[in-house]
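Below are structures written as structure tokens.
Read-outs: derived from the displayed coordinates by stated rules, not from any lab. Note that the structure is predicted; figures quoted are calculated from it, not measured. Cβ atoms are built from the backbone, for glycine too; each structure is taken alone.
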Structure I
């Protein structure tokens, strides 16, 4: 609960999620033009529950006024080391920081950190954090020519050997641009979040398929893939090794994406991947139930058209037959059913398909293409079910809670 004494910025704390609740993050800003991005970055971290403090180099303050970061974080920006020994307070052996996030990081700053030089507030914080074992993450931003310098590559490799993680950059328009705020926040959540799925490999199917009618037309369904993407992101936050098979795009480093258009391609892809030793399959895609033999050329328009459809192979059945110990979660979408009938059908699928968990929902009013959903989660451990209504991120988190519980119960 906020009080009248809180800085107004802190009124947004935890408004998006509680993924960083209780964590203190030092946002270290250096003299790249990308420093202007850090105002919103700080606020995105706060929206997830973090307490954020900013430390700036002198060069950074030429680009971004310290007042902006005071506004963004709710705390005065640290622009110099004083008798309060701020670097020790936050990054010393008993410091209160959980993470030092250097964003943006110039080539100059990276070189200084790699060489143990600490002649700016940012590099002094970095030296102290590295010596204290506090996690450090670095987000480079500079011209591409500078990023391509062999000395920078050596410095980054040296820092990686110390356990320092780099996020980005995004190479565009001749510039090694700072990673998106979404990607930075995701990697911070993984660094500071639960490690309950560390060492686990998860493969997720997501979205709809497209069954070709001819070179132009397709048969598909209304599934957006939003649930599958949220599941992939949440599994990554929890330190899993994540693969997503779909027609969409996540685009975050660290999450393996495989494009699959048709139901056959998706099924073949997943079965091939499963031979690489996965622990969990979450079949969240609305895999096409029917396919057809497509025409080689465009079918002329006009007049009636009859298509001969045939059923597709069922992924879950094949996956269970080939991998009897695999934890499999499936989805059951229905329309126009009451709750009792929905749960009855979901239970039937749970048992007959030998699933470990199933998510059931009636998509008549919501679920397909929407940001929110209402679902029922049933597991083999039953009886009973979990009823959830909320954003797809909230539902993804609850589903992975149940999956983690099932994994623990198997030990």
Structure II
């Protein structure tokens, strides 16, 4: 072998170790214990997926899709014009009546899922300071680390204040840290905190005043438990669709319960959409053509209204049941979720061995239950902060996305696990 040839071991260093997002990690650990083979005997309270089957009073589920000859061709990187128009019309009808400006197809880019949309946005950002909250969506961590042009700046939210962040505080962060953009999920994954109505309007006013682009991940906008859903989207409070620094990411995954379709849209000023198209041309090439066409009728108002009503009826009942059961087990729910289908649970009062997220997660796997340790939501690009000091080690995110029967089964197993631990330690842990 030539001395210039690298050994296999050295060659392995060509590729860096790519970390898994929190959810992917927990699912891979579950699969090691047989999740893929015995799935019907497991409860998945970890994965961010709503139940996808038929719901009472919901529109029928799509069970077939027509494919035309034209569908064998590439779709435009920004998406099919008919779907872009349908998305723009959806927002104009529902949230922008009487507003002086309206969205058009040119304000919309379609992509193959939320992570792709966020990757396009990250790739298009310049050399700026970008604010993000702690805790927030686990996938933001690697995303904010991969694209090195911008500098991610963490902003802490306090459990004791119910994760509240006011418009004056936003103004202070923008001016004090020189933020040019801010990324957040709203409602928040994992806490369920919602910034809506007058609060959201004031946030956007500050963003407009200080030219700070708000990038809002609104995938859970149909899962709102306090007040009407129209308070949950920034589109309701944008004054000028081409001048206001507001970018919205949403799609069929959560709010229409079609995660497998991987159809997402980004809504924003036309110059931003043009830059996302350029990013998409080298990152992903665009979403699948047949599914884009099939998505158009799902944005009809009657279909959307029926789906939202069915979601609210079904999921609000599961939310209440999960909060009650977790509290009975001794898990502290210090903030009842205003949105999403997650409950953010504090394990501090549980017996030793279950009172931190990782230990609880591994013990739950033994009972065939999946959940997500809270430390994964301590978004830490580049691991600039020591992970052992995470403020969220005592937390777990529980999903009430699964069907009620599966949910009950999983909660029963967790309750038995906690009772067994309490008996073993001679304490109830409460």
Structure (I, II) behind the derived value 0.85 of FRET efficiency 1/(1 + (r/R0)^6) of positions 13 and 141 (r between Cβ atoms, R0 = 30 Å, to 0.05): II
query: For structures I, II, which has the highest computed value of relative contact order in percent (Cα under 8 Å, 6 or more apart)?
result: II
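Assign the value 0.70, calculated as FRET efficiency 1/(1 + (r/R0)^6) of positions 93 and 133 (r between Cβ atoms, R0 = 35 Å, to 0.05), to the correct structure from I, II. Walk me through the numbers before you get to the answer.
Details: I: 1.00; II: 0.70.
Computing FRET efficiency 1/(1 + (r/R0)^6) of positions 93 and 133 (r between Cβ atoms, R0 = 35 Å, to 0.05) on every structure in I, II gives 0.70 only for II.
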query: To which of I, II does the computed value 178 (volume of the Cα convex hull per residue in Å³) belong?
result: II
message: Suppose Rg and Dmax of the Cα atoms in Å, for residues 301-340 alone works out to 13.2, 42; of I, II, which structure was it derived from?
response: II
query: If we compute FRET efficiency 1/(1 + (r/R0)^6) of positions 213 and 397 (r between Cβ atoms, R0 = 41 Å, to 0.05) for structures I, II, which one ends up with the highest value?
result: II
